[in-house]
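Each structure below is given as structure tokens.
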Structure 1
Amino acid sequence: MPYAPVNDIQTTLAHEHVVARDMVKTVQHPTVGLIRLVNTPVKYSDSTPGIRSPPPTLGQHTDEVLHNIVGMDVKEIDELKVAGIIS
């Protein structure tokens, strides 16, 4: 019967193969400071994909999405904020 240990998250992130593949990056987040993120798993010889920015804060892009994608105007968005539907 095949078997192997089951790693928890911290053990997995510290595994020698994960470290060798540069799979965890530390980036500066504007609100919480330094955070560790999982890097892109795909590696190419002629390009260097990676983490472009830290994850957004809750609601950071709400106005932009509602205006540019949904097509709502500023007044409609403000009404949703006043009603407590969005923040």
Structure 2
Amino acid sequence: MKTFGRIVLCGIISQYNSNSPLPGPSNLFLAITNPLKLQGFNVRDHYDILNEFHIAMAKWVGEEKIKWKETVSEVIEMHQKHS
């Protein structure tokens, strides 16, 4: 990151039900040595611009400016209890 760079933090849904804290990045000290700004956000903070977002995102997807990778797994595990 450049000095005074900005980092947006999001995507913690995988940890919502975690019972113990997970370790953070090992290089977090760089936020201090390079006066970085780290700011979290939540989608609920921006419902006022939701329609604008949908319009812009649809345009970007249509122009192939947005790319994503999706993995879908459907697994049913069955465990038998042995007596």
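Comparison across structures 1, 2 (criterion: Kirkwood radius over Cα pairs in Å) gives the highest value for 2. Matching task: 15 is the computed value of relative contact order in percent (Cα under 8 Å, 6 or more apart). Pick the structure from 1, 2. For relative contact order in percent (Cα under 8 Å, 6 or more apart), the value 15 is produced by structure 1. Each of 1, 2 could give distance in nm of label points 7 Å out along Cα→Cβ at positions 2 and 66, but the derived value 2.6 comes from 2. From which structure (1, 2) was distance in nm of label points 7 Å out along Cα→Cβ at positions 10 and 58 calculated, if the value obtained is 1.9? It must be structure 2, since only it matches. In this comparison of 1, 2, the computed figure 30, 15, 6 for semi-axes √(5λ) of the Cα gyration tensor in Å, for residues 34-73 alone is attributed to 1.
The numbers here are math on the coordinates, done by the rules we state, and not lab data. Quick caveat: nothing in here was measured; it's all calculated off a predicted structure. Cβ atoms are built from the backbone, for glycine too; each structure is taken alone.
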